[in-house]
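Before anything else, here is the set of structures, which you'll find just below.
Where a number appears in this text, it was derived from the coordinates with a stated rule and is not lab data. All values derive from a computational prediction rather than experimental measurement. Cβ atoms are built from the backbone, for glycine too; each structure is taken alone.
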Structure P
Amino acid sequence: MAFFLTEAQVATLLTMSEALDAVERAFAAQGQAEVLNNPRQRLYLPDGVFHQMSAALLSEGVFGFKAYASFAPKTRFLVFLYDADNGNLLCVMEADRLGQVRTGAASGIATRYMARQDARTLGIIGAGWQAETQLEAVCAMRPIARVKVFSRHAERREQFAERMSQRLGISVVPADTAEEATRGSAIVVCATTAREPVLFGEWLDDGTHINAIGANALSRRELDVSVFARCHTVAVDDREQAKIESGEILTAVEARKLNWRQVIEMADIVAGRVPGRTDPAEVTLFKSLGVAMEDVAVAHVVYRKALAQGIGQSLPF
């Protein structure tokens, strides 16, 4: 019997630790050709956008899709999870919190494989909903001692710094500029809605690792082409989706600061075919687009826990 889970129930059931494990397993399975992943498709309507993305985790016996509608004043997310053996619907769950955690988890796994082992400092550009789990996931992978956060809105960055300092028990301080947040940071996170670059290559120290999560459309760019010129390794969660959605990478390719042969998939790193880093001085980048296999992997964790605990409302089919 299929059942439905609300946002509150998903938030109660899902932990960052579980999401990190699930996303890492998904990347490993993708590296062994045990994942089918369809890039996001968008239907542009007069007053909003409908988004749909699907994937199958053959190694775990599930498939599913995420669908969400972006209409003012909010975006509504749902994940549908199915049994890959018989096609039966297992669960429908609201997925705003799920998406926030899985996006953080993907950056966490990139940090595990690509950041320097001695990374202790983190700079964050953006202080919104997604920045919270980015910080949480990076801190799960490296013993971060100091964080600098920049947002265009001084009040927002100050509130973020206070809130996350208390939550994680580390020093999080507001920065007055994106450059200030970046310089001296061993890891840099971009989590913005920017349409023009907010991070530039000349700000980066040798050995920096970057997680860039905010721009997943051709019209958006968080990273200047000079960032790509500094990078030794550029990884994405799905190369085919990057070719459709990453305005940053396409701009860098057109500017001849990058070519597609240099863009690798995180699955190849997790599977051990390609190193995430070969030298402490290298600048590395994970360009996260957010792919369906991550949603399905994390949704499967939530489903199993809900089933075991008897949580959820039965659906009549």
Structure Q
Amino acid sequence: MKYLSRRNFLKSSIVSVFGACSVLAGERPSVAEPGPHLEFPVVPRERLAVTTWPFRMYMESPANRWRDPKLPGMDLKEFPAMVASKFGLHNVELLAAHFPSVEKGYLRGLRAAVEKAGSHIIDIPVGATTSFYDPDESKRREAIDYGKKWIDIAATAGSPSVRLHIAGVNGVAPDADRTAESLKQVADYGAQRNVIVTLENDDLVTEDAFFIVRVIDKVQNPYLRALPDFANSMLSGDPEFNYDALALMFRHAYNISHMKDSEVGEGGRVYTVDVERIFRIAEAAGYRGYFSLEWEGRGGAYEGTSRLLTESLKYLA
């Protein structure tokens, strides 16, 4: 894959600016002030969260294909209390695949468990069934409806945002116009429910950071934002590409990013990043949202998350 266009893109990209104040997820924002309005903490520890992804081997859910039966199981409702006890953090990011049920009764119980732990859900990363840029309109409609479904789930569970995945289509190159047309409908629905839609640089082809920002700039809806991941773009093998991608993504981010110091590529190769440099990139972009600790690499999830917590507090101090 070629990355030669990124510097020209950086020069020509239009950065969108939106306002901020606080409204609960699922409640309609003020008509006079369109856009998401969240209050973000300023204390370093309170800006950190833990995602269920590193703990996928433990999570009990029919949709969780990463469950390791040799390890003790954990229901999603137990996760917030575990994070509060083990790491002293009260923000959690809960993967859609780790929800054992999306029935309203379970979602209300989950919300109650989060509140009992003194915690908050900050995001729900959601997978994909079909692509937002599929040439088949019915497939695009399926992707749009799936995104709206998870916006409804987020509103019930108390999450201010969902992360949607841009799936690929065999033999079809990513199409920014079709993707933007689809995501505009999802973002418009998110605005109605006051749930932000975020896009992550999670795939070098379908979710290339520069492609994502092109889509966001086309849609021009403050409820469609970037979710910068510290190391995913490092899988390109080009450190400067990773840092350029993050500089652009953080300028389009709002409420969440994924903090990690490494990523595992093909063949088990581990790519590392300059964490201090990325925190400075976020600061320079004026980013005020959360950093969700997403350990990737060798060792255990508990030990890895503890290391990321220590690193983050060092550079946020």
### Task
Could you tell me which structure in P, Q was used to calculate relative contact order in percent (Cα under 8 Å, 6 or more apart) as 17?
Q
### Query
distance in nm of label points 7 Å out along Cα→Cβ at positions 175 and 271 computed as 3.5: which structure among P, Q?
P
### Task
Assuming 32, 20, 15 is semi-axes √(5λ) of the Cα gyration tensor in Å, for residues 39-214 alone as calculated from a single structure, say which of P, Q it is.
P
### Message
Of the structures labelled P, Q, one was used to calculate Cα Rg over 2.2 N^0.38 Å, for residues 247-286 alone, giving 1.34. Name it.
### Response
Q
### With distance in nm of label points 7 Å out along Cα→Cβ at positions 135 and 223 derived as 3.2, matching label from P, Q
Q
### Message
Looking just at mean count of other Cβ atoms within 10 Å over residues 159-166, which of the labels P, Q belongs to the structure with the highest value?
### Response
Q
### Query
Ranked by distance in nm of label points 7 Å out along Cα→Cβ at positions 87 and 263, which of P, Q sits at the highest value?
P
### Summary
One of P, Q was used to calculate Rg and Dmax of the Cα atoms in Å, yielding 18.9, 58; that structure is P
